[in-house]
Structure formats: C-alpha cells, structure tokens
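Engineer: Heads up, there are several structures right after this.
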Structure 1
Amino acid sequence: MSRLLSLREALSHAPDNTALLLLYGHTCLDELLLEEAHDIFSRILCLEPDHVEAQLCLARTLVLQGDTSGAAVRVERILQRDPGNAAAHLVLSRIFFAENNRARALEYYQRAQEMDASICDPALEADLGRVAKPGTPARDKSNSPFDLLDEDDLSPEVQQEFFDDPFDEAVTGDWKPETFFAPGDGERFRVTFSDVGGMDALKEEIRLKIIYPLQHPELYKAYGRRTGGGILLYGPPGCGKTLLLRATAGEVACNYFAIGLHEIFDPYYGSIERNLHQIFETARANTPCVLVFDEIDSLAPNRRDVRDTQTRNIVNQFLSELDGLRGENQRILVIGATNSPWQLDPALRRPGRFDQAIFVPPPDESARLQIIKLLSKGKPIAQLDDTMLAQATAGFSGADLRWVFDRAAELALADALHAGKTVPIRMESLIQIAQSHTPSTNAWLDGVKQHAPATQTDALYNEVRKFMQQQTGARQQG
C-alpha cells in the first residue's frame, strides 16, 4: 500500500500525467482495487482515447468485474486497427474463459503466443490445462513495463521529466499532424511565396495576419491588433490555393500545422469532435502557429443541408473551437481553403471566425506569365515566347498550365526516343496543346452561376461576380 500512497501523492501534483496514471492503474489492478483501477484507466482514455494499453487494462478490469461484453467491445476496437496485437488476443482468451468457452479461450491464447512468444499468463495457462513454457516469467499481472520501474532508481533528470507538470503532454501527447514544420526545419523552405505566381494581395494578407505581427509586435500592440485570426481561401481547383498554403510554411517563422481530413475523420461516434479538440489544443500549446485546413467544406458543411446529427455535431464543435480563439491573444492564424464555398455553413464566416474571405481566381495574364516562367525552368524549350503563351491561355489555372507543359514534354520525349537524341519542346507544340484544351475553371464558374442567384446578398461572391463581369467584358472587346 505504500506504493499506492506514494503514487497518489505524485498524482496530486500532476493529476493528468498519463504515464503516472498508467503506473497507478496497474498497481490498483495488481491489488485488485477494481473500482479505482476502472476509474484510472477511464481517465487515461479521456485524455488519450487511442491509448492501447489503457484500453487493454480497462478490458482486463471489466473481465474481473464480470462485464465480459464491455471488455470484448474494447478489445475488438483495438483489433480492428491492429489485428496482430498479441496482448489483445490474450485478453480475448481471458474473456472467453470467463464466459466458460474453454475452446475459444485456448484458441486465442495460442494465437497470442504465435504472434509474440514472450507473452504469457501462467494463471490462465493453468486454468486452460496448459503448462507454461520453460523460462517464462513466474508472474504476469500486467504485462506492463512500468512494473519494472522503481522511482528511486531513476536519475534526478528522468524523475523531473516523469513527474513534471504534464499539461501539454496530457492535452496533446506526442501527437503532431503529418505535415508539421517547426521553426528552423529545413524542409519547410522548399516552397515559398516566390514559387507561387501572382496572388500578391493574398500573400500580403497572410503577411499582415501572422508574419508582420511576429516581426513588429510592439507596433501591432500600439494599434490594438492581435496576431492570428481566420482567412478563408476559395476559388476554382488548380489555381494555387494548396500551393499557397504550403508556401506559407516557408515564409512564417513559427510552427505550421497542416491538417489532413484523414487525421480528423474517424468511424467511431464522437471521435471526430475529440480529434478537432485535440488539434486546437495542440495549436494553443504551440503558439505562435499557423493552422491549415484544406477542403474545409468537408468539415463544416451547411447544417441546413445536413440531416444526420453526427455531422451537425461536428460543425458545432468546429465553430466552438474557432470561438475559443476569440478574445485572447492566441497568436493562431487559421487558414481554410475550399473549392465549394456555397457548401459551407454560413456561421463559419461570422466575425472572429473566417471573417476574411479571399477569392483565388484563375491567374490573370501577368500571373500566368510568372507561372510559365516557373514551369519552363530547366526544360529544353526552343525559342519560348512566354508572353505569347500567356496570352493564349486565358482562363487557364496553374494546374492547366502545368498540364500543357507536361503534355508538350511527353510529345518531345517520344520524338527524342525515336530520333535517338534530345529533341527540344517546340513553341508551336505548346500553343497547339493550349488551344485544344478547355480551361478546367469553366466548370467551376458555371457552378457559381447556379448558386449565386440564391445568395445575391452574400458578400462572399462579390469578388467572383467582378471577375466574371471582367471576363465577359474582355470577351466582348475581343
């Protein structure tokens, strides 16, 4: 009991330390303090819902409490994600034995040992009529590496790290999005604003929101302006929104988090809301930072068009997290990008959320000229007339222009293979390919025409309408 008392004392100073809670839960389980063990493992799962060892320990506790159904649900969730988890198969063996199904218990015990020969449960082996293999440990109360630890044997540095205030770790754990760049990370500078043709107004808006405040904090403080906020990028696909988001990482001198949809969506009820909360808590723990959501329409669709409760709850959670950034100098810039702004929930654009909406149009002639210069670098092109090509590609997106160059390169490569020597890309070929291609932005603009009449008062579409009017005027003049 002295071990329990010392652990309780440690937890009074660090109540949300996951590692310490796990050690305490194992000790409670060893002492058969089942109610307390249940509470501790449940508490760990509130902090880290995907903590596999806590799930397994809670399942073992439920078996001892007689709730084999609840234990089976926990184990099956683990096996759905990791079918080869030997410890989960061992717990299933215990569950089947508790339900008097000796044959299935023996089957899962054998599977567990086939996956990991070192795993064992001498007591269960005896109940199943098996003899423990020579050399197996005499005890297997928890299969936990923490049972081998003694706090007195740890160095002072390790003890401090182990028992230190765990607030950040408890909230975020070791989680980081797949696309994460810390200051000084060399990978982040592979793409910068110089690699993005045009969009100068948008680049300047990002500088005003996050770059300049970090460079001139006193000036911003004098004007009562805070770092961060929300920017919504919208426009046709292929016009550089995603590239611009990636280039932002190379410009800002702070943490950069780009969140993929696969890192948010989860098949389990309530998990998406939890994932969203973890993402924003991680951002708060790592300020100043840029938090990026691409394809944000999948995350916050218009609730008027949604019938199922879960999707509505997801939108509500996202809006709540955005509201949590208001009224504080959180120094978090949230950038969302979408190809379908008409599908977004209107509440997303209220002040304090994504109150700055920026239309990313198909590049104009000047921007196309910059993109063409970037795309032509390092390519064997004979007598490139970039001005003529820019004029011949009105309405083309950056993706369309890349396709023109890729297609021309394919044709030149085919000629080179037949000729047995390098054949340059011909300017005539670039022009012919461009003239035969229909800009992909046309379909998007047709979609806007279908949705704009229903949103005549929506300021979101003002810039789109201006762009379309300019296009119509240019065609009439032509």
Structure 2
Amino acid sequence: MDDAPPSQPAPFGNVPEYSVSEISGAIKRTLEGAFGRVRVRGEITEFKRYASGHLYFSLKDEGGKISGVVWRGSVSRLGLVPENGLEIIASGRVSSYGERSSYQLIVEKMEYAGEGALLARIERLRQRLAEEGLLDAARKRPIPRLPQLIGVVTSAHGAVLHDIRTTIARRFPRDVLLWPVAVQGEGAAAQIAAAVDGFNRLPPREPGATSDLVRPDVLIVARGGGSLEDLMAFNDESVLRAVAASGIPVISAVGHETDTTLVDFVSDIRAPTPTAAAELAVPVRDELMADLAHRAARMSSALNRIGQTARLRLDRAARGVPDLPSLLDAGRMRLDDRSHRLDIALPALLERRRTSLIAAERHMPAPAALLSDHGARLKLRAASLTAAAAAMTHAMEMRLARTRLSAAPLNALCRERQARLTGLAGQLNAVSPMAVLERGYVLVRDVRGTPVTRADGARPGAHVTLVFADGETGATVDRRANPAQTALDF
C-alpha cells in the first residue's frame, strides 16, 4: 500500500466560484430587497452609546435576538430616549455587516410598545421616587397668595400660553415670564428640566433692583392634552428631579383633567388644566377687593361695638363713683374742726400738767433733811465695817499662830535629804569615765570622734585624739614590728 500512487483530486464540475465579498454583497442585497422597511418589537438590551454619537443595542424576545444600530444623524428623530429593559417598536431596515458576517437592524424611529409597557415603566419610576421621599405630602410648599412674577414653562406656540395669560390678566394682572420649551418629542424632557433649573438660578427680587430677569415667585409647568406617548416628557426622571429640587413652588398643569403624569406627584400642587393653574396662581382681584371691603366693614363694626361696650362700662363706673366736690367739702370741714379743737386742747393740757407739778412739789421733803439723814446712815455702816474688819484680822492671826510648826523637825528632815544626796553623788563619781582617766587611763578617738577600743581599729598613719583627765592631744598611729603592738607618735 505504501507503493500505491497518490490519488488525483476530483474535478469541481460546474459549481460556480464566488469570492467572500461577492457572497457578503449578495446576502446584503437579498436582505435589503426582501424586507425593505420593517417594524420590529422587542426589549432593548446591551445598550451602548459611543463617543461618535452612534447607538448600538440588541432587541430580544422569547425566541431570539437581533442587533440594532442608530446612526448619529437619526438619534434626534427617534421619538424617545432608549435604555435597557425598555420594550419598543423599532422602525427601520434590515442590513448585513460583511466584515463580521452578521446582520443588523438599522433603526430610524422608536416608539413604546403599547400603553402597558409605558405604564409599567412609569410605575417603576414612581415607586423609586416614592422610596426616596420625593412624593411625600410633607415636602409640599404653599403657593404665594399674591405673586409678583409668575414663571411659565411651556411651548411658545399653542393655546396653553394664551389661556394662562388671559386668565391671569382677567383675574389679577401680574407679570408673566415665559421659558419656551418643546413639550414632546426628542429633547423635550431635557429642555423642561433645564427651564426649571434656569428659573431657580435667576437672582431673587431685591428692593430697588432694575433688572427684569428676577426669580419668579411661582412656576407653572404646563402643556395641552395628548396621548400617553405625547405626555412622556413629563414622566421623565430628569424633569421630575428638577421639579422636586426647585426652590420655587411649582404648579403642574399637564394635559386635561383626566390625564395624570408623574410631575403632578412631585410638584407642590396639581391643576387639572392650564387655565386652572393660572386660577391657582393668582386670586380674583374683584373678589379680593370685595373680601377686603367685607373684612374692613366687619373690623369697623367690631371697633364700634368695642367702643360702645367700653363707653357703657365707663358710664356704669362713673355712676358708682361719689361726688368729688362733696367729698372735698366734707374733708375740709373735718380738717377745720380738728384744727380748732387742737388749738383749744393744747393750752388746756399744759395747764393741767403745770397744776400736777405744783401739787407734787408741795408733798416733797426738803433736800437738806434728806442729805443729813443719809449721811448719818453712812457713818453707822462705816463704823460697823471697821469693827468687823478688826475682829476678822485678829481671828486670822490667832489661827495662824496655832498652825505654825517648830524649826527642829524641819532641820532634821533637811539633814536626812542632804546625806542621801551625798551618797548618790559618790556612786556617780565611781562610775564616771573621768574618774577612770584620773587613775592613768587614756580614751582614744578617731577623726569622727568614735572611741577606738581595739588595736585592729587603729590603722597605721591614722590620726587619733587622746583624751586625758586634764585635756586632749593629737597623735598618729605607728605599727611596730610586732603586729600585736601599736605605737602612737605624738
């Protein structure tokens, strides 16, 4: 078998030969010719926005997936803002991309896939905003009673702006500042959010300011009626967050009375129509004037009633007060009577006191007799005191003489104490160190004054002090040949 000749290649026959480019071009022409323009329903996934401005994504359903692309020039005409998870109907044409051997849908327009998908998307957004607290009633602010300037965010063309201006002019003429925006279609949501934010960026009104562009006192975000798709700009998250963050109270008036958008939930108050929004923004001037007149009349009537009541109370109080001139006359008469009685009573009192003194003087004894009597009493008491003192002195001398001791026992006692003291002194002298020194002994002390009691304690060359009975002298220790002997050099 190893020696068998190689087999010859089979001929190709009549099968035509194509290049890769020819096959790709034929497939592209077939797809574009067979389908033309198509409308494809599916859910957006794998959405990407490139720096070039092109949009790439995929549409999928339960059974398949197809790639899609939106060229930069068609983005502004899509009709909605694509995002992942959004169910849409894409209009465009089917084409192929030969370099990757893939086909794709070139989309020129998008629309929401029925109201069910739109409502589900709106409900999801509403729940998320509610969780953040943007729909709470506690954060709603009151609308100013009489605003000076009213800001309006709506289309510059249409009946909405006309209805708002006409209603304000009819009820209470106020200045209106318009920020024109697109109310539907691509870019409408971004313009509405920018308008609300722009109004809030304007400088506040200041006294004496001459600029016409000042911050409005209230905002009206409005548009006319339409389908759910037409009102989707007012369900956009950017618009809702701009309205929720607004420092100016916002009145929403989107669609007709039965239309409801999410901007109605985040605004401070909802009006069923743009005309109703203008009615909420300003009161009726005639009604306000009539109310002021009615309040003024009620105030005047109340003041009159208060005045009448006070006058009646004053009259009743005046009737209860006695006659002042009569009170003064009676008081004056009492004062005159008291003065007259006082003029009479004082001389009479003095006279009575003088009579009493004279009578007391008549019954008093003579001063000389009183003095002589008291002098005699003092002399008698002085004599008694002198005699008592002499007797007491004599008794004390006699008692002292009886208790005085003889001198003989006292002298014997003194001799006994002296002999005992002499014996104790002798005993002390016997044990005194000075007595030992008198017998020829010497006390040796080192430089610190400590007695040296052994020869080992005296080092050669050390200076010591020798204490004799009659004094002290210095010495130096000299160690001799015999270690047992220590000499002292004086």
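Engineer: Kindly point out which one of 1, 2 the value 6.2 was derived from, the read-out being distance in nm of label points 7 Å out along Cα→Cβ at positions 14 and 446.
Structural biologist: The correct label is 1.
Engineer: Consider the structures 1, 2: one of them gives 1.09 for Rg/Rh (Cα atoms, Kirkwood Rh) as calculated from the coordinates. Say which.
Structural biologist: Attributed to the structure labelled 1.
Engineer: Using the calculated result 12 for relative contact order in percent (Cα under 8 Å, 6 or more apart), pick out the matching structure from 1, 2.
Structural biologist: Of the options listed, only 1 reproduces it.
Engineer: Name the one structure among 1, 2 that distance in nm of label points 7 Å out along Cα→Cβ at positions 110 and 182 of 4.9 was derived from.
Structural biologist: That value comes from structure 1.
Engineer: Out of 1, 2, which structure matches 4.0 when distance in nm of label points 7 Å out along Cα→Cβ at positions 22 and 350 is calculated?
Structural biologist: Going through each structure in turn, the value belongs to 1.
Every number in this text was worked out from the coordinates using simple rules, so none of it is lab data. Note that this is a predicted model, so its numbers are computed, not measured. Cβ atoms are built from the backbone, for glycine too; each structure is taken alone.
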